[in-house]
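Got some structures for you, see below.
Just so it is clear, none of the values below were taken in a lab; they were calculated from the coordinates. Not measured: the values here are computed from a predicted model. Cβ atoms are built from the backbone, for glycine too; each structure is taken alone.
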Structure P
Amino acid sequence: MPAGGRASERAGGAQGGSCFLNNYRGGGIGDFGATLFEHLQAGGFPLELVETRLDGRGLMGQRRRIRRAPGPLVANVGLTAWGASGPRNFLGFAAIGGRARSGRPTIALVHHAIEMFQLSETGYPISRLVRWGAHRALRSLRGCDLVVFSPRLRDLLKSSYGARSIWLTPMPSGAPRRDPTDAGRWKVVTAGYLAPYKGLETFLDVAGRLRGSADFSLVGRPHAVLSRRPEFAALSQHWLDRARSEGVSTPGFLPPAELDRALAGRTIGLLPYTSASGASASFGLFAERGVPVVTSDLPEFRYLADQGAGVVVTPPGGEAAAGAVEGLLRDPRRWSELADRQVAFAREHSWERFVAALAQRFPALRASG
């Protein structure tokens, strides 16, 4: 765990008995949770930070903390929060659900369910036993107050998991900002950790089709859990090799200030996902920077478009995505309109508003502050 996390644990634990359980960092869920924790602290909520580990170490101690914390628990964990081990994750989720069943305030931010995955695109084998265990693990949270970012996930949790308290909201964004420069060379960027469902082959196909019309960049690094598998490591290397052959830059992970520069000016985000299992944290990176996004036609992206985001939803495949990107390259006014919508969307769904709404919906959390 990072040193800052340890300091936060001591500070939060000293002030109160509320606990924030976060996924390990280095992936979308854990990085989202780290940002949420910072905003909860800024809002005056004294939470003890507990972070899972990719290797699963510390699970039993974390289970004790989860059970014994006298105040509310906020849990932000994915199905591999304690690494690739099914039994470890089952035990972790069971501890969270056990708190809720005992009547103690428990808020769980749920990012996906096993039924939403296209199993051929996960990057690792999923047996029937794993599917059963993942379903049972998530089902143990049905008594918690759940927060989700996908209408499809909300409906699934109601129909197949028996969940009763579910708050659906777009994933929050950082402070909206937009580089006013609308001149210079066009850029087309995809961002986020590398994984099969991200549609990277489609992105690279678009880069080949529109080569010379814009500068293409693939920003991100391979998924931490998947990278331990030789097959996925080889697939990641294939993507990087093909990117170089298509003239696509691969800067890897970029901290916020560097990402600001990478997305400044006339930039189009491209998220041609072939499937989704909840929501796209990568979308928020573009929204808060006022970057219009071309996406594949998935319910999660249609939901964002319906909420007012600057999104162009396209049919699957490289031809449709390339056509949508090219349309924006040729219509700067349309691009600018979508950029304005992204800024307005980020302002409407800011972290500050999300935290305020979280506290309003769950009075026990507000009382802990």
Structure Q
Amino acid sequence: MELDSQSKESDIVLFYPAHKDFLKLNVLDGLDGLDFVVFDPRKDVSFNLRDVIKSILENIKTNPALLFKSFFSVRDAKFFLKKNHAIYIAYQLRKFKPKVVLTCIDNSPIFHLVCQAYNEIIFIAIQNGGRYIWCADEALPEPRLKYCINEYYCFGPYVEDLFKKYGHKIDRFVTCGSPIGGVFFSEFLSANETQSEKYDICLISQYVHHHRNINSLPRRWRNLPKSIDIFTSLVARYARENNSKVCIALRSNDVSEQDYYNKYFNGVCCFQKSNRVGFSSYHAVIESRLNISLNSTLGTEAFGAGLKTLFVNPLSEEWLKPTRKLGVWCIDGTNYDHFSERTSELLNMNIKEYLECSLEERNYSMSYDFDEPLHKRLRARLLEIVDT
């Protein structure tokens, strides 16, 4: 079906869609042949005086204490208005008479509020990026805006345990790996069991503009530029001293990102441009003997798929830890000799040995099932809901 927001009844509403091509690769395979409509709360909300009045009255009825507090607190007033907006969107969604509302923007606060306001049906969210400690706590725009989802298709038990620990309201977790990784590793790797290794190292970029206002970043992120500098210098020095062939999987197509890495590598490296639709970064990681990352989503996806991966945490910060346990796949600190020794160890390690020692942590972080990846499990669940 063409992605639009036609006002018609449909069993499935795709809420807050991401880029259309991204959807085709990761979500629409699960929706193929099913009747659905797309609803974007940024532009598809139409004004209806009756629904406005109903939403205000319902908000006052269900949140009288919040209404009272809003007279004395700007913060509470804003939260009251957010809840009112969500109730109004819920009225709009009811006109489709859906059985399920689905989103791949799992960290959308408005989605979680609408889920609370429209509790007669099932709301499903698909995790679309790494979710670590700060995501469950400090990154929330408001402490009361915790995740509220009926069914959450997430990367692995790590995410489930994390969101339970921080008191988010998620009724059911389905741990099944990432949507993009599920598509790529199940289809591309199965068709190409032996991959040629073009590079010794793939550095997975988490570049940020170093000249931006550091104070605008979340508190835990304020050392990130420093961590990136240390991380990059460690890899560049190792590559220079060992004549290693390095590919940098870029995060963006911003020329400043390449300029940044060229300062460290003096132009002696390859760049893999960012192209999610073409799986460019995923090709870079499977064509490398070792992937090195801070805590990127791509690094976790590669790790979960059984590719040799090393996570580096230069300043030993808790929020930057990508896995629950430390092992050969992790290293903390800024000591170059330690980093060099671990990198050489992994480059020379037999892949079977790496897979055996990392099995438990890989499954905990990224629970792939390549026989039944996320889009197939999602489709089966949607058919079950629609047929009831």
Ranked on mean count of other Cβ atoms within 10 Å over residues 91-98, which label among P, Q comes first with the largest value? P
Identify the structure, out of P, Q, from whose coordinates mean count of other Cβ atoms within 10 Å over residues 59-66 was calculated to give 16.2. P
Give the label, chosen from P, Q, of the structure having the highest value of Rg/Rh (Cα atoms, Kirkwood Rh). Q
